[in-house]
Structure formats: structure tokens, C-alpha cells
Structure I
Amino acid sequence: MTKLQEPFERLLDRLEPSVIVCDTFLAWMVGVGNRRNIPVASLWATPALAFTVLQHIDLMVQNGHFPVNLSEKGNEQIDYIPGIPPMRIEDLSTIFTGNGQVMHRLREAISLVPKTQYLLFTTIYELESHTIDALRNIIPIPIYSIGPAIPYFNLKDNDNDNDYGSVQWLNSQPKSSVLYVSQGSFLSVSKAQIDEIIVGVKNSGVRFLWVAHGEASRIKELCGSDEGVVVPWCDQLKVLCHPSIGGFWSHCGWNSTKEGIFAGVPFLTYPIFADQIPNSKTIVEDWKIGWKVRRGIGKEEQLVTREEIARLVRRVMDLESEEGKEMRKRAKELREICRRATSEGGSAETDIDAFIREISLSNNL
């Protein structure tokens, strides 16, 4: 990424920016901004929880939890990091068990954040208030929660001719009857598990809209087209907000997680790597708006059978069960929190306004 520095500096020679907003991982930009006396805002694009865990690796070392040993300590609790609920070692991001060079770069990037002038989180304050407040106590720069950073403006007017007929098909389905399946990438998922997922969804008898890329032909081959539709792309947020959608099978990427919350639908989680793992834990155990499908990570992973998958799909789509009603109630409550935060005068708008005002004052604009 440092190959970007020279052309970026040439660009700055022609501009007079009031602030540099950069991804936290682009650590070299901090030095560029400080050298040129340009304020730098570090933008963290995954949950504040993920940032906080990285911020407190020294505590993990003291408690014998880093370096991570999943086989021996995977079920041990991390209950000492300020601002986050207790979590198991196995619920950590896979970066803690992956390439040591990646972790080194992450720790370097985190260490440079106090040398920036602002820290921005693409989150809803109300969803991570304890985490944000704890960070404000230890990081000596202004911290802003600028909202979900998802395309929620003018959803009703966002007609897209390239949705492969998905919305038209949804328009003909009963309310809350369709499971939306968006696994992202099946990276690191075995072919045997992929087939179990496909057949399990089919055998559930539940209507489904499945967005797939490389696996589309395999899904169509095993599923047919009696109960569902397979498309290569759709406007995800628009689909999730459609009244026919009753559940969301997700890999739990941060943007997908926020879009599911904004839509107010329950989840079936199948995380693969990185922050998807702790996001799944948050969805299932803290927010209690979903069930986890995948069991174990890496060498500890267990095959989830088609029978188990079919049962979970029917369970999450059951509109009459008491547990289903409670889950949908909580999902709707989180949706309202999200909608209020992104409305006029909400916490996201307030923090964005405060950030802009701070930039304006520091530059005498």
C-alpha cells in the first residue's frame, strides 16, 4: 500500500484539503498528514468492538489469551476488556490466529490512531455505546459514530433494472415468507458443506432468494426452481427491506450486519473469517436476533448436516413460535434504534455535524 504514498503526495501538492479521512489500515497517511499539518481522521470500517479488542492485546497477553490457542483455550472467556461484553476466544476475529505479519500491521495501525486528530466509526452509537464510551476514556482525540454508512437514502425510489427480476418475484410472495441467502464468498468452506447448505435450504420447504456468484450453477442444479430464485446480484438493502423477506442467511460482514439490522430481520449466521466471527457472536448472543449455523472454525470446524440446516431455516422462518416472535420483536426494536439514529437530529447526524463543525473551526472556515 505504500506505493500509493508518492502519487498521493503529488495530489496533495495540488490541493488544500481541510482534512484527510483515511482507512485506519493506511497507517502511512498519518505521517503524511502530520508532516503537512493537515488534520487526519482515522476511519475504522468494522465494529468498534473489533477496534477495542486490538487496542487491548496487552491485556490478552497478561491473561494468557494471546497468542491465541483455539484447540486448548477456545472456550475460555475474555471478560476483562473495557466496554465489550464477555466473549470466548473462539469468537475472536481470525486475524488473531492467522498470519503474524497481518497482525503486526494491524497493531501498528492501531498504535498510530492517537497521533491522528479524529477517530470515526461506521457504527450506530446506540448499538455500541459501552464500547465507544470506553474508548473515549483512553483515546485522547474526538471520537465520532457517523452511522452505518449503508445506502439507506431514498430506498423506495431506488428502482434498479439490473436486479435480475428479484424484486418483481418478491412482490408476488407472501409477507415474511422468503429467506434471503447471501453467503458472500464460500472461501474456505468445503464442497461437502456447500452441498449440505444447498440441499438443506431446499429441503426446508421455505421460499428463498439466493444471491450467488461462483456457486450459482451448483445451487440451481441441486435446488431447482420450485421454491426459490437464484440471482448473481441484487440491491441487498432494498431486498432486505422488502415486506416478503422474513429472514437473512448471512456471512456477517459488517455492512451486511448493519443492513440486516436496518431492515429489522432475524439472522442465520455463517461467518467465515475476520470480523464476521465476532459479528456473528454479537448477533446471536448479545442482540439475540439470530441463530448460528456454522460450528467451529478451521481445524475445529464440524460439518453441519442438511437436516440441521433445514431445521434451522424452518425455525428462523416460523412466524408463530414464541421464540420466533420474541426474536422478531427484538429485531424490530433494533431497526427502530437504527432508523432514529439515522433520522434528522439522530445520533449519526449529530456526530457527523459535530465532526464537520470541528473541521471548520480548526480551519477557520
Structure II
Amino acid sequence: MRDDFTKPTKNALALRANFKCSFTDCGMPTSGPNDSSPDGVTKIGVAAHIHGASPLGPRYLSSMSSDERKNFKNGIWLCPTHSTLIDQDTTKYTADFLREMKAAHENKIQSEMSGLKKSNIDLIALGPDMVFSGELIGIKSDAWQVRILHFIVGDLHTLITFAERYEQIDPYDRYILVNSLGDGRQLSGAPEISKSGSDYVVCTKVRNSLPRINAHNLPRDFALNDGHDLFVENGNIAVVSGLDALPQRIKSALSLQRGESPSHRNVGARIIEYFYLFRDSTWLSNLIKLEVIRNACIPYLDPIQNKEYTLLQSINRVNNIEILDTESKPNWVPFHFDLIVEGIGSWKRDISIFMPIGDEFPNYPLGTKTEAK
């Protein structure tokens, strides 16, 4: 039996390689357009095993467990030619050689992304399945316009599908987020796509920002102690309200993984997904910042209360998110939040978010658009 990679692991290998072959001096793109249709895409990349997936496979290591063979660390993203070459000459292409080649390619991609980060390039999210580097080139009261430079999550086909199937997408998944603004908007219509030179330009129709709750008026909620558990105070379960409830609201909202709530299936953060895909990337904090922006700015229509609100309720803008440590406490990762809060203004706090961290990508139902009811 073969220990094949899971789909999330294959996707992580491709993303960290920037969908390019990791073989030294190759760099062949493994995803691009074809002529079968206006939005046709060809994908030729191979998630190759470093140590073989089965006993007869190249570089098979019997001492490895099945989980280790399927782990991201045992994979390398290659074009079809080089995925064949490394298996035909295992004397030259040893496991150590392939690991070094993989690391060198990922370091190169990281350096290229660092160069983009120092320029005026921004991170922008459009719906749950697209993140790209680009520029905000126009703002009106009812429209935002952006230029796409490079897809980080998703591709042109994802963009076209999003526009074509806009009416079937849940309203909560119709949004645009701009990292540099620390802000986002829910869309009010399907995006319009055009081309300017070699780049695609997207014009999005947007709703007005939903009013936030003054943080001093946040409703009462159960309090959590330093161990993230309920506790008793004066004989009763402790509660918090107002500004004291804000850190707990942030912790609870961002610790909930998308798909975990049985009554609110499309509510929840995707922070852990970005962490596993981009944990060594210089842009990880900015990707996580996009998720905080989404939870802070995009209205959610509660089907039980029949009421619309943003999940973080009092946050107007996300200035910065910084990961402080991933080792100090198992499953709880401390972040520094720099926010603009309704009724307060600038507000900064260190808050831990629940993230079960391991070597293998978690098999959560993430990154899937929910169709409108």
C-alpha cells in the first residue's frame, strides 16, 4: 500500500514552491492557462516523495512510519521531467540531496517575496479562496479597485469562477480585504475583471461598513482564566462585560476553526491553515492579519438571531498582528494585536489563540466556499 500525500499536503508543497519546480536551476511553472476554454488551467506539478511511498519506491526507508512518509517534510514539488529524473538516479539524488534542494528553492522564493514586501506591493484577499499580491488603485464610496500582480492562494481560474458563480456564494464569503488598510468590505455585486498591460484589474462593488459596538457596551460573557477555562468567583461562574470582554471575544472568535460550529458552519478563523501553509514565510503575519480583518469587518447574518453583526463587534481597523512565540505553551500561540477599537481608539494587547500545532497539516474543512441558501 502506498503512503500518498493528502490533498492539503500537496497544496502546501505547491504553495511553498510558488507552483514552480524545486529542482536546481529549473523553476518551471507548474500551473498556467490553456486553450480549452477562456478560464482553462493546466496543472503539471508533481508532489514527489523524498523517501519512497511504498517498499519498492525510490529511497524507501523502512524505519519511517506511514504518517512520516505522508508528511510535508517528506515531499518536494517538481515538474514532470525532474520528478522522473530523481527516481531514475537514486545514487545521485539521495534523500539529503533532495531535502537541501527543496530548502534552497523555498529560501529563494522567500527572498523574492521579501523583495516584494519592501516595495509598495500589498496583500489582498478576495473571497475565501484567493489571496494575491497587488495594489489598491482606486476607492469610491461604493467600489474598490485592485491590480493583481501574483496569486499566492488561488489562481485566475479561481477568480473567474468566483465572479461567474457569485450569486451561489454565501454572502459571508463575498468580501475584499486589504492588508495595508487593515480593513475590508462585503461585496454588493459580482467583481468585474479587466486587463491592464500584463496585469489583471478587478473592480469590486462594496457595501458600506457595518457600524461597530462601542467597546464599553460589549455584552456580558463568561470569563476565562489564564488556563483558558471557566472559573468561579464569589460562588458563581465569573463573567465579564464592556471593554474587559474584548480580549476574550477576540480569543474565542479566532480560536474557533472554520467548520467546527454545528450551527454556524461557515463561521470561524483560518489562522491555523495559513500557519501550516506559510509557517516559515516572511508574510505569515500579514496573512493572519487578513483573517483578523475578515473577522473584524465582514458582516455575518446570524440565522438563529436573524441579526447582522461583525464577529469581533468593536474593532474598526487592524493595524498590525505579530506572532510572539510558537513554542512556549502547547496549542496556545500568543499574538500581539494593534487595533483601532470603537469607543476607545488605539488599543494594544497580547492575546493567545488556540492552534493545535503539529508537523502534519490538519484535516479541517477549510477554504471551502459555502453556497447561499
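A short reminder: the numbers here are calculations on the coordinates, not readings from a lab. Quantities reported herein were computed from a predicted structural model and do not represent experimental measurements. Cβ atoms are built from the backbone, for glycine too; each structure is taken alone.
Among I, II, considering only distance in nm of label points 7 Å out along Cα→Cβ at positions 28 and 140, which has the greatest calculated value? Could you put the intermediate results ahead of the total?
Numbers: I: 2.8; II: 4.6.
Once distance in nm of label points 7 Å out along Cα→Cβ at positions 28 and 140 is tallied for I, II, the winner is II.
Determine which structure produced the value 8, 25, 28, 21, 13, 4, 1, 0 for P(r) over Cα pairs in 10 Å bins from 0, in percent, for residues 92-275 alone, calculated from the coordinates; the candidates are I, II.
Details: I: 8, 29, 30, 20, 11, 1; II: 8, 25, 28, 21, 13, 4, 1, 0.
Corresponding structure: II.
Out of I, II, choose the structure whose coordinates give FRET efficiency 1/(1 + (r/R0)^6) of positions 76 and 308 (r between Cβ atoms, R0 = 35 Å, to 0.05) equal to 0.15 when calculated.
Values: I: 0.85; II: 0.15.
So the calculation was done on II.
Kindly point out which one of I, II the value -7000 was derived from, the read-out being helix-only ellipticity at 222 nm (-39500 (n - 2.57) for each DSSP H run of 4 or more, over all residues; to 500). Each step should come with its number before you reach the end.
On the way: I: -12000; II: -7000.
It traces back to II.
Of the structures labelled I, II, which one yields 3.4 when distance in nm of label points 7 Å out along Cα→Cβ at positions 148 and 356 is computed from its coordinates? Write out the running numbers ahead of the final one.
Values: I: 2.1; II: 3.4.
Label of the originating structure: II.
Name the one structure among I, II that distance in nm of label points 7 Å out along Cα→Cβ at positions 316 and 340 of 2.7 was derived from. Working shown, then result.
Values: I: 2.7; II: 0.6.
Only one of I, II returns 2.7 for distance in nm of label points 7 Å out along Cα→Cβ at positions 316 and 340, namely I.
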